[in-house]
1. Assuming -10500 is helix-only ellipticity at 222 nm (-39500 (n - 2.57) for each DSSP H run of 4 or more, over all residues; to 500) as calculated from a single structure, say which of 1, 2 it is.
2. For relative contact order in percent (Cα under 8 Å, 6 or more apart), which structure out of 1, 2 has the highest calculated value?
3. Consider the structures 1, 2: one of them gives -0.27, -1.32 for log10 I(q)/I(0) by the Debye sum over Cα atoms at q = 0.07, 0.15 Å⁻¹ as calculated from the coordinates. Say which.
4. Which one of 1, 2 has Cα extents along the principal axes in Å, for residues 121-192 alone, as calculated from the coordinates, equal to 61, 33, 19?
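Computed from the coordinates by the stated procedures, all read-outs in this text should not be read as laboratory data. Since we're looking at a predicted model, the values are computed, not measured.
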Structure 1
Amino acid sequence: MYIKVLLAFYEKEVPFKPKLVSLFSGQHNAPWYVKLNPEGVHVPVLQDEENIITEPEKIIKYIDTAYPAEGPLLVPGGESELGKKVASLQRKLDSIQMDIITYGIIYHPHLSESGCQIPGATQRSMRENFAKRLRVLTHLAAKHPALRDAYLTKSQTAAQKFDIITDAVQVQQHLEDLKVIMEEVETQLKTIKESNNTFEDDLWLFGPMYTAADISLTVLLIRFTLLGMDRLYFPSKTCPYTHNYFKQVQKRSSYVKLQKEISNLRLTLLWENFKMASPYIGSLAGACVIGGVIYWLYNKYK
C-alpha cells in the first residue's frame, strides 16, 4: 500500500517527488505503468535513478538501506533477534489481504461493526469498477500484445478475488482470521509496555524504536477505522494497548505529515481523476516513488 511507503519516507525524512496514479480511474492498468510493474497487482513503484523497486515491503527496505544516515532504522538487521522479530510480525501484518477485506465490506456492509466510512456513492463506483475489471483487462491484453501475459495474469488474480469478495462466508472467514493476528498484536504491545513500565517515552511494537512492523500496523489500523471495524479489532475495553497505540501514533510527526499531504493532494487528485490522467511518484535526492490512491482514502483524511 502506498501509505506504507509515504510513512517510510516521512520517517526517514528522505525528500521525494510524488505523482498520483489513480486506482479509481484505472490508471494503474495503463501500459506505461504495467511496463514498470508487470507482476504487481496494484501499486506502488519506486524509481531511484535506474533502479525500479516494486511492492511496499521491498521499497521500505530499499529506502532504509539506501539512506542509512537519515531518520530511524526501520528494518533491523535480519541476523539480530530484534530483526527476526520485526520481520516475523511484519510478514504476518503484510499477509493480510486488505483489498479483499475492503471490497468484502463494501459488498457486504452488514459485516462492518459500526458502518463503513467510505461515502456511499464512492462505494457504488468501486463495486462497478471491480465488476468491470475483468473485461477491461481482457481488452487491454488484446490491445497490447507485448503486455498480454501481464494483463492476463492480472485478470486471473482479479477473477479469483472477485469470487471471494462476493461470497459473504469467505469474507467473514478472512475477518475471523484477522482476530488471531490482532490478539497477537495486543499481547505484544502489552508485553512491551509491562516490561518497560518505567520508560517515559513512547513505546511501539518492539520498544522505543518505530520499525517497519509499526508502519504496517499503523496502516492496518487506519484501514480498520475507515471500514468501521475499529470497534471489532481494537476496542478500548478489550484491546486497550492497541487502542492507545493508535491514539499515540496519530501524534507522531510522520502521521501528521501524512494527513497534511493527503489534505494538500485532495484537490489535485480530484482534478487528475477528472482528466483521467495521473499517479503517485516520489523523488528528490534521486528517489522516486510511484504509488496509487483511491479518492475516498484522500477524502477521508482531508
Structure 2
Amino acid sequence: MLYKFYSFTGYTLDALANSSVYFSRRHQFNDPMDCNPPIVVPERDHFDKTLRSCVSRMGDVETSFIDRILSKDASDHLFSWLNNRVFESELQQIADVVGVFCLTNQPYHPLMWGHYSSGHQGFCVGFDIPDTELVFAVDTASFEGHPVNVKRVDYGNRPVDSLEILLILMALVLQDPVFRNTDGSLNSKSADMILNNEGFKSQFYNYYAMHHFSHKHSAWSYENELRALALPRNGSETSGVRKLKHGRIKEVIFGSRMPQSQRITVERLLGSNRIEYKQSIFSDTALELDFLPAW
C-alpha cells in the first residue's frame, strides 16, 4: 500500500470522483534540485581501479572473465558509456518530460500531514500499489493503459555516481544464468555478452535515468518516498491526468483538523465499498498522532 496526501480542493474532488491521479513534471516541484542532480563522470584512473576491485570481489569467476573485462579495449568501451556527453544532454531532455507521481509509505508521519495536507486540514489516500521497486520491469496493473516504473527515492547530498550505478547494474545482470556457464561460473564469454550487448547498454542508461529522477537532498528523507515514473514510450504522453484501474483506492485517512462536512463529501464521492476510513487525532499522552476508525 502506498499513500498520497491531498488538500481539500475542487481539483482533488474531481480527480477522486473520476478515479484519477496527476503525474507532474519536475518544473512543478517545490524543490528545484529535485530530478536535477549533478552528473559526475569519474577520472579514468579511479574508474579502472574501482572496476578491478569490483571484479575481484565477484564469486565463481574464471581468470578468462577477469582478463577480458579488465582488458584495455573492454574498459575503454565501458568508460565511454559513462563519459557520454550526448547522453547527458538527452537525459536532461527526458527529465523535462517524464511524468512523476509521488507516493509514500509513511501515512502517519506528522511532518507529512503538516506539509502536504494543508496543515492537517486535508486527507491521505491509500492506493493498492505495491510498496516495491520496479526498475527492470513495469507496473501495468495500477493505471489504465499507462505502464510505469516504480523507484524508491534515494536521499543524499552527493551527485548521482555513474560508475556506482554501472557496477551495481553489472552485478545484478551477471546473476542471470544466461551469462553463466553450466557450473554457474563467469568466463570470457560472459564478459563479451556484457560488452557487446546493446540491451545491457540500454539498461544502463535506463537504470541511470531512474536514479536521476529519484534522487533528493537528505533533508527530504522523512518523506520515505517512492515514485511512479512515466517515461517517454513510443511518443506517448507522460504527464497529466492518469486513470486508476478500478478498486485501487483502499484507504482514506482524514486530517485531525478537516471539517466534518468535508469528510462526509469525500466519503460520498468514493463510497464505502471496500474502502477503510480513518480519522487522525492529536494524542492526549504524547506529541504524536493517533488514528481511529472514522465512523
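1. Checking each candidate, the match is 2.
2. 1
3. 1
4. 2
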